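Values in this text are rule-based calculations from the coordinates and carry no lab data. Keep in mind that this is a model prediction, so the values were computed, not measured. Cβ atoms are built from the backbone, for glycine too; each structure is taken alone.
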Structure I
Amino acid sequence: MIKAQIFNGLPRQSQEIRSAVFINEQGFKNEFDETDKSARHIVVFDDDSAAATCRVFFDDDKNSYVLGRLAVMKDFRGQGLGSIAVSEAEKLVRSIGGKSIMLHAQCRVSRFYERLGYTQFGGIDLDEGCEHIWMKKEL
C-alpha cells in the first residue's frame, strides 16, 4: 500500500533516502543544510518501506514556496512515487495558502517536472558541478 506522511523537521527516512540517492549514487557532498530543520518533509512509503522523499519550505528571498531534494530509492523507481511526492507537496502548499511553487531541478530530470506542469525560467546554473534549472508551477 502506498501512503505519504508529512514531517516537521528532517526524519530519519528522508536522511536515508537522500544519502543513498544524492551522496552515494550521485556524489553530492553538501546534501544536508539548515533548511532541513524548518522545512516540511514528505516521505512516500510502499508498504513499510520508505521509498521517496522531498521537502517544502518558504523562501523569503524568492517570495515563494520551494520544493526540493526529491529523491526516489533505486528499487522503487518507475512506479510513480516521485510524482506522488510532488503531488503531496503541492497539496501541502495549497493547504497553507500558497499559490505557486518553485524548484531547482537537475537539468537531466527537467522533463519529469514538465510532465507535472512545471515550466523553466532563467538560465542553467551549476550546483556542485551538476547543471540545474529553476522551474515554477502555478497551483
Structure II
Amino acid sequence: MKINKMDHICVAVKDLEAARKIWEPVLGKLRPDAEYEDESEKIRVARYLLGEVGFELMESLTPDGEVAKFIKKRGEGVMLLSFNVDHTRGAIDELKAENYPFIGGPRPFRDCEFAFIHPDKMNGVLVELIDDKGTALKEGLTKP
C-alpha cells in the first residue's frame, strides 16, 4: 500500500463555534474553507485547507455520535489522522492480510471511499484511509 499524502487531521470539539474562534486566528483564516454536516457520521465539520492538507474541527450532531463518545472518553483533541491512498478497498485488502483490524468496511463520501483502521492496532490513534483524488475535498468548498 502506498500513502500519497496526509489528507486531513480531525480535532473533536464540544462546541464548533467556540472552537472556530480559538483556531481561526492561529490558522490565519477568517472562516472555514468548507462547512458541512454528515448525518450518517453524525458530525458537523469546519474544514480549513492548509496547503494540500485539510484541518477539520468536528462536532457531534448527537450525544451518541462517535465524536461525542470520543470526547466523553478522552476529552477534546486530535481524534483522527487521514491518509490519502490510491484505492481504499485495495488498501483494506493489503492491511487485512497483515492482520490490521478495520471498523466496518469502506464507506462512501462524495466520489470516493474511506475506511478506519481500529485504534487498538495504531497506538490508540484512529487512522482513516481515503481514496479522494481531490474532487471531494474541493466540492466540499462549495457544496455541503
Structure III
Amino acid sequence: MKILVINGPNINFLGIREKGIYGTEDYDALVSRLEEKARREGHELEVFQSNHEGDVIDRIQQAYGDGTEGIIINPGAWTHYSYAVRDALASVEMPKIEVHISNVHKREEFRHVSVTAPVCTGQVVGLGLRGYELAMDFLTGR
C-alpha cells in the first residue's frame, strides 16, 4: 500500500517543544519508526512536513493522482480552523486518518473542535507517537 503521512506546523519540533505534552522523541525518530514499520510490512511510505498551509494543501491535492492509497495527517493547529486543509482532504477519495499526539480533548477549549476530522475516516488522539503506527495498521488492514 502507498501511504502518505502529512505533518503540519511545529511537528518538526518534536523533542524540542513542550516535552511534557509531546514527549522527548524527535521528529527524525518518528520518521524512522514509520519508515521501518512500512519497510517491514512491505508498504511504500512518504512522510511530508510543512509549516506552510499551502504546501500541505498542494501535497494533499497531489495525492489524488500519484497513487497514494491512504493518508495519515496531523494537521497541528490547522485542525481547529483551517477550512482550506479540510476542503483539500474532502477532495481526495481515499481513507484518511487524523492523528494527534496529545489528547486534545484534555487540553485548551479551542483544541476540542476539529474542522478536519469530519472529512477523515477516523481519528487517533492521545496515544503519543504510537498513534501514527495505529493509524497505519488501520489503513493496511492489520
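Distance in nm of label points 7 Å out along Cα→Cβ at positions 60 and 84 was computed and gave 3.1; which structure, I, II, III, did it come from? Derived from the structure labelled II. Of structures I, II, III, the largest value of distance in nm of label points 7 Å out along Cα→Cβ at positions 28 and 108 belongs to II.
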